[in-house]
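Asker: Multiple structures follow.
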Structure 1
Amino acid sequence: MGLPAIFAVAVMVAIVMVASPCAEAKTTIEPCSGSDSCPALLGYTLYADMKVSEVAALFAADPSALLAANALDFAAPGAAHRILPMGLFLRVPTACACADGVRKSVAVRYAARPADTLATVADVVFAGLASADQIRGANGLADADADAPLDAGQRLVVPLPCVCFNSSDSNLPAVYLSYVVQVGDTVPAIAAAYETTVTDIMNVNAMGSPVAAPGDILAIPLPACASSFPKTASDHGLLVANGTYALTAGNCVQCSCGPGNLNLYCTPASLSRSCPSTQCSNSNVLLGNASTHATSAGCNVSSCSYGGFVNGTITTLLNTGLQPTCPGNSCC
């Protein structure tokens, strides 16, 4: 496994300071140009009990998208107000943009609270995803002491690490997770947890050896389901990490990926009160469903799949095929 050569060459490792002047942490940086972005995930460990809506607000994310990225039920009553326990690890969705010649997430704006310092904002509130130096540089605070209290209400830009690498890994669709290495972590254990290999992680992060220190930020490729919607669709390029789902078409369609396979499977969602029709044309089959009809030649199967959200319309595709027998029928 590993990055295609054209992307592996582009990887460079930058050294940034975190926690204390004596501790250095590494993070993988992807040089870029242009104004494009890609979907990415931030690995975040809660520093306190927090509501879903609070975590979403902290990262300028949509609560429903946060629930979807963690395979949590968005339709449950009060889902956005669900309290998540301290220490819980979450995947936070973000748009990985190109800014200042490198990939990063630049959407977060944080309002300092009483007793906050640059160090506590970086290490506690954002759980090591940013360093005090990075926050200092992004806000023109060159002379600010990392341990000095900030003014309450002071607004800070918090740049967060992410990569795109063409949303692929070994020429297969992938979404990249920015993972902060914890005390006790090993690269083999991280690879096993995310169903990849040590070699792949080393290639993606340009590592000379399979060793990572606490505080290092690794880019972890997660297998994903890719869509093939037309460019006219507002959700063209939809990419969903394995084991998660995404809401699209104005929260009217839920597209899931795995587990078990990497084929995108879309069904009507119940989040929006008013949605366009999800019925396939010239049929009575609804999106995500199938109908069967036994014939002398076998079983005709018609299924309705999602084709993208175009000009406010949920595009559907009717697929037909012939199987030897219909589900539930046994051969005589």
Structure 2
Amino acid sequence: MEIRCIVKMGGAAITCKNELERINEENLDAVSSQLRQAMIPCSASVKTVGMDWSKRPGISEDVSSTLDDFCGDHTLNLLSNKFVVVHGAGSFGHFQASKSGVHKGGLDRPLVKAGFVATRISVTTLNLKIVRALAREGIPSIGMSPFACGWSTSKRNIASADLSMVAKAIESGFVPVLHGDAVFDEVQGCTILSGDVIIRHLAVLLKPEYVVFLTDVLGVYDCPPTVPDSVLLREIAVDEGGNWSVVKPTLRNMNKQVEITVAAHDTTGGMAAKISEAAMIAKHGIDVYIVKAATNHSLRALSGDLRGNIPDDWLGTIVRLTR
């Protein structure tokens, strides 16, 4: 089964991370449109037929007229590139998980058990919203929760991950949409399985041509991008052991550690975890592009235009195996 790309929609890119359970509608719509262009290269010349036939607040739509469009040619017939989408939680789920301590385990405690329920309500709500946004772009997306698919961990590392339904969905022409989730843990009872860990596991098993991390900044910086004179890291080289180092640009102080900040409510490790997981993917020979969502740079990454030499006018971070 040939997979072209696995995409990670960063929670900070598609939600307003400092506002509880608020989606960045503009970014989500733009990302969904770019995914359609990447999955269906000829989609610009064919009418997009939406697949979200449910009501939306404040929007009046005639579903019956949409049904008639399926009688002729449409984008479903042109879906040639197989993609898998994984998304983070952003302002959905992190608050509930951090306040209740779900990531630390202890399902015997009432607060943790309640938090487990609340976290899953929140992240599955976001998953449905993303699936609907993709469906409106004519992408046959199917939401797939790791918990419901039987995924579990042991000491927060994946212990069981049944990919049979994911594989079946891909083979049937669907686009699986997975997400970070609250799951059972064999040692501590429960924990949070992050989208970054999920995407690494999927990449190793499905072996896509490339992986794209969509974020809310241009890529990885040597320090938080809000700091004056912060430097965008253009290329990170990874060896076969998963160790990584900055190749481009040459930093002023090569002994300086790359500084990473993590939001107080983020239970999944923030950007530090993303770099680590990206390195674990790249060591298998799979290029990883970390790029700002809803930009021309992200469209080029999603479309596969960056394989080989990276154009000087592309802004983002590539993480790849040292060759």
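All of the numbers you see were taken from the coordinates with simple rules; none came from a lab. None of the values given here were measured: they were computed from a predicted structure. Cβ atoms are built from the backbone, for glycine too; each structure is taken alone.
Asker: Could you figure out which one of 1, 2 the value -9500 for helix-only ellipticity at 222 nm (-39500 (n - 2.57) for each DSSP H run of 4 or more, over all residues; to 500) was computed from?
Answerer: Values: 1: -3000; 2: -9500.
Here the read-out was taken from 2.
Asker: Also, I was wondering about something else. Tell me which structure, out of 1, 2, gives 17.5 once mean count of other Cβ atoms within 10 Å over residues 105-112 is calculated.
Answerer: Numbers: 1: 17.5; 2: 14.2.
Computed on structure 1.
Asker: Once mean projected area of the Cα convex hull in nm², for residues 185-240 alone is calculated for all of 1, 2, which comes out largest? Can you show the working numbers first?
Answerer: Working: 1: 5.0; 2: 6.5.
Once mean projected area of the Cα convex hull in nm², for residues 185-240 alone is worked out for each structure, 2 has the highest.
Asker: Right, something else. Where is Cα Rg over 2.2 N^0.38 Å largest, in which of 1, 2? Don't jump to the answer; show the numbers that get you there.
Answerer: Working: 1: 1.13; 2: 0.99.
Top value of Cα Rg over 2.2 N^0.38 Å, among 1, 2, belongs to structure 1.
Asker: Here's a follow-up. Given structures 1, 2, which gives the highest value for relative contact order in percent (Cα under 8 Å, 6 or more apart)?
Answerer: Working: 1: 15; 2: 21.
Answer by largest value of relative contact order in percent (Cα under 8 Å, 6 or more apart): 2.
Asker: Here is a follow-up. Upon calculation of distance in nm of label points 7 Å out along Cα→Cβ at positions 49 and 177 from the atomic coordinates, which of the structures 1, 2 produces 2.0? Intermediate values should be presented prior to the final figure.
Answerer: Numbers: 1: 2.6; 2: 2.0.
It was calculated from structure 2.
Asker: So, one more: Given 22.0 as the derived value for mean count of other Cβ atoms within 10 Å over residues 137-144, which of the supplied structures 1, 2 does it correspond to? Working shown, then result.
Answerer: Numbers: 1: 12.8; 2: 22.0.
The value was obtained from structure 2.
Asker: Check the numbers for distance in nm of label points 7 Å out along Cα→Cβ at positions 121 and 225 across 1, 2 and tell me which is largest. The partial results should precede the final answer.
Answerer: Working: 1: 3.9; 2: 3.4.
The structure with the largest value is 1.
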